[in-house]
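Trainee: The next part holds the structures, each set out as structure tokens.
Throughout, read-outs are computed from the coordinates displayed, never taken from laboratory work. From a predicted model like this one, the values you see are computed outputs, not experimental measurements. Cβ atoms are built from the backbone, for glycine too; each structure is taken alone.
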Structure 1
Amino acid sequence: MVGKFFYLEGAYLILAGLILLVTLFVTTRPFMSKSAPKKGLISVGLILAIAIGAHFYVTISRMDEVKRAFNEGKAVLCESRMLRNMAQSIEIKKGIAGWELRGDEFISPSYVRPFYTARCIVKR
């Protein structure tokens with residue numbers, strides 16, 4: 001689960017680190033109080049941690065919903081990065097075009113690249 005967290009939230013963790021560096025820079029200016037760095041880093045860090053944690057929870061929940069729907073035979077829509085000039089998404093359904101679920105990826109012999117379940121939603 002830790003590896004999945006860093007894979008899904010890696011870019012946000014880097015961005016959060018940069019935000020914390022900016023917070024540290026601003027709060028250490030001469031016109032700021034002596035307690036500003038501590039207060040600033042704690043409050044901004046807490047907000048960032050809550051936001052990143054919430055995003056991870058929502059993403060994992062959606063991935064579980066997509067996997068469950070696929071296994072029940074429902075249609076799933078996935079973002080297609082290969083077909084930017086045509087369809088932005090592709091419909092995936094169990095038993096059609098040889099789609100199968102391996103771990104967290106949809107794989108088909110008809111497509112070169114797999115589709116990661118974090119980039120998919122259940123078709124309503």
Structure 2
Amino acid sequence: MRFTMEEIIHFTETWIVKGDLNPDMLADNFQFISPFWQSNDKATFLEKFLDPSEYIRLSLSNITKFDPYLNFKGLDGKHFSMVLQYFTKNGSNVWEAVLGKVEDGMLVELRSIYDLEATKKAHELK
């Protein structure tokens with residue numbers, strides 16, 4: 001199964017804001033890079049996020065809103081980015097950039113960039 005860039009962006013956004021992951025969009029050589037969640041190959045990523053319980057508990061349950069949430073498609077048709085700011089229950093806010101790479105209708109890389117210390121403070125993590 002292959003997906004359009006728009007579908008992959010939609011699936012990625014749904015995972016980020018709701019925890020609902022569509023595993024069919026992930027290429028066999030998929031890589032996820034994140035300061036908090038570390039680097040993950042496809043198997044490790046699915047182990048962590050296919051069941052959204054931990055992601056919801058550690059992240060989404062603390063977020064009160066996303067504002068703004070911006071999506072951009074690369075001119076090359078292979079890359080996209082999402083820039084977002086979210087606010088948490090303790091009054092903190094965090095800016096995050098998510099960069100994606102698509103090949104042959106599959107997501108091959110997802111890289112999340114943010115200030116790890118600000119994120120830990122916002123979610124009251126050690």
Structure 3
Amino acid sequence: MEANVTFIYDCKSMKVQCKKTDKMKDICEKYSTKLGIELKLLKFLYEGTQLDFDLTLKETNPSDDETKILVTKNELDGLICPKCGGNAIIDKESIDEIILNMNNIKEIISGIKAIVDNII
């Protein structure tokens with residue numbers, strides 16, 4: 001049985017055609033592809049709760065009422081890689097290592113600068 005799911009993101013709605021037997025993850029992937037944003041960067045809410053990707057559309061909405069899904073940006077903890085959209089987890093040890101490496105680089109640059117000054 002054919003159906004339409006209406007996604008609402010950033011005050012704009014978009015309909016995606018599907019079947020009642022399609023898994024919600026597949027339907028949401030169709031939408032994210034049309035939108036041009038990776039699925040993992042979006043959060044999908046149906047009737048105020050997070051959407052269960054393992055359910056079919058019929059299991060999610062057994063009635064024949066229109067299915068409307070609210071879409072928001074997924075708030076990932078930490079930094080997001082601009083290339084893959086993955087979550088970069090940075091702990092205190094990683095930050096300390098970055099600071100140590102930067103200090104080493106500063107010392108190397110200062111040494112090179114002193115050598116160049118002596119040559120000039």
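Trainee: If we compute Kirkwood radius over Cα pairs in Å, for residues 37-108 alone for structures 1, 2, 3, which one ends up with the highest value?
Mentor: Details: 1: 14.8; 2: 14.1; 3: 15.9.
Once Kirkwood radius over Cα pairs in Å, for residues 37-108 alone is worked out for each structure, 3 has the highest.
Trainee: Quick check: -18000 is what I get for helix-only ellipticity at 222 nm (-39500 (n - 2.57) for each DSSP H run of 4 or more, over all residues; to 500), calculated from one of 1, 2, 3. Which structure matches?
Mentor: Numbers: 1: -18000; 2: -7500; 3: -12000.
Checking each candidate, the match is 1.
Trainee: Give the label, chosen from 1, 2, 3, of the structure having the highest value of mean projected area of the Cα convex hull in nm².
Mentor: Values: 1: 10.2; 2: 7.1; 3: 11.6.
Sorting by mean projected area of the Cα convex hull in nm² in descending order puts 3 first.
Trainee: Of the structures labelled 1, 2, 3, which one yields 3.4 when distance in nm of label points 7 Å out along Cα→Cβ at positions 29 and 101 is computed from its coordinates?
Mentor: 3
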